[in-house]
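Each reported figure results from applying straightforward, stated rules to the coordinates on display, with no laboratory input. Owing to the predicted nature of the structure, the values given are computational and were not obtained by experimental measurement. Cβ atoms are built from the backbone, for glycine too; each structure is taken alone.
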Structure 1
Amino acid sequence: MLLDNGRSDMLGSEFQDMLRCIRCGACMNHCPVYHAIGGHAYGWVYPGPMGSVLTPQFIGVEKGGQLPNASTFCGRCEEVCPMRIPLPKLMRHWREQEFSSHLTPPAQRRNLKAWAWLAKRPKLYHLAARLAARGLWVLGGSKRRTGFLPMAGAWTRHRDMPTPEGSTFLSQWGARKGRTGAGGTNS
């Protein structure tokens, strides 16, 4: 019997690309999440984006499934990977497995379903986004920061965040397009 720490299980699976990883650390050096939280927060041998894929493979999605959820999927890790490993895609596979196995907390599942329902109704979504931006702007007060964010108490329990400027990106873009005319440049 060969002890390979679960690597044989990766052969022929959606995670097979990860076997090409040479552990160079390029993904970590360009990851905004890794820069913010550091290596010890990953709780196992491999930190950074590669750890977010490898750790659930080695210790199980039940124990390591929270790591892929920390990714912003900005794609920097894949861009700099010398082996061109699709790390964001692999982390999405773990998220899908965690969700389909009902390992995500019920409140998180409800919130995702509510967001999906809202996102499928663009007019309602835009109205809700405008109201949320305005409400958060008011909550920010004169400091323009808030330590309270509905449905994100775990995030704001230990940190605050800047509030929106009071309007959504789409409304700002629409106003800008109206000022720039049909050609798209200011005259």
Structure 2
Amino acid sequence: MALNIAPSSDGRRQRSERSQTAIIEAALSLMDEGTLVPTAQQIADRAGVGIRSFFRHFADMDSLFLAADDMLLSSYEALFEVDDRAGALASRVARAVDLYGNAFDKLRPIILCTQAQLWRSPKLRENYAWHQKRLRKELELWLPEVSAMPKDLREALHAVASFDMWHRLREHQGLSPKASTDIISSLVMDLIASS
């Protein structure tokens, strides 16, 4: 008599994958709602799983956040993708800053959550640094002039074009996306001109 165990193990695997995805989505939804450092219990409750099930899928919060980062990587990258970076400097600066600003607005919860937890996670720090390098390279594809700038001005330009600057203008100073884009674009142009 032959035993057919494949369907049962496939079913368990699919349930396990669904639970894991539900946990990641629950964490992301809590972050979107402003809970920057959700607890395992909050996430498990939102996902509709027990806390033991949570820890069967994720050994610790670090592994959950890294899995969320992996799950979202292609959607992060899509926010910065463009086919055409041609045009006069002022036009490229305005388009790049607008693109970054829109992406930063969409990614704000996940960026703030990550920043809030960098102190306790070497792997999150490593991933965050990797994303920062990617953003710098992407900006220099828009603005190849930046690579010829003196190091101090180049670093200042990347600081001006960063999420931290955008978040300060939008959240702490209450400026609109348009006003924030105008300020950052003007500062970027001034830094390029001064080099």
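Of structures 1, 2, the largest value of relative contact order in percent (Cα under 8 Å, 6 or more apart) belongs to 2.
Mean count of other Cβ atoms within 10 Å over residues 99-106 computed as 11.8: which structure among 1, 2? Source structure for this number: 1. Upon calculation of mean count of other Cβ atoms within 10 Å over residues 35-42 from the atomic coordinates, which of the structures 1, 2 produces 15.0? Attributed to the structure labelled 2.
Each of 1, 2 could give volume of the Cα convex hull per residue in Å³, for residues 75-162 alone, but the derived value 153 comes from 1.
Of the structures labelled 1, 2, one was used to calculate helix-only ellipticity at 222 nm (-39500 (n - 2.57) for each DSSP H run of 4 or more, over all residues; to 500), giving -14500. Name it.
Details: 1: -14500; 2: -24500.
Checking each candidate, the match is 1.
If FRET efficiency 1/(1 + (r/R0)^6) of positions 51 and 123 (r between Cβ atoms, R0 = 35 Å, to 0.05) comes out at 0.25 when worked out from the coordinates, which of 1, 2 was used? Comparing all candidates, it corresponds to 1.
If you work out mean count of other Cβ atoms within 10 Å over residues 83-90 for 1, 2, which one comes out largest?
That would be structure 1.
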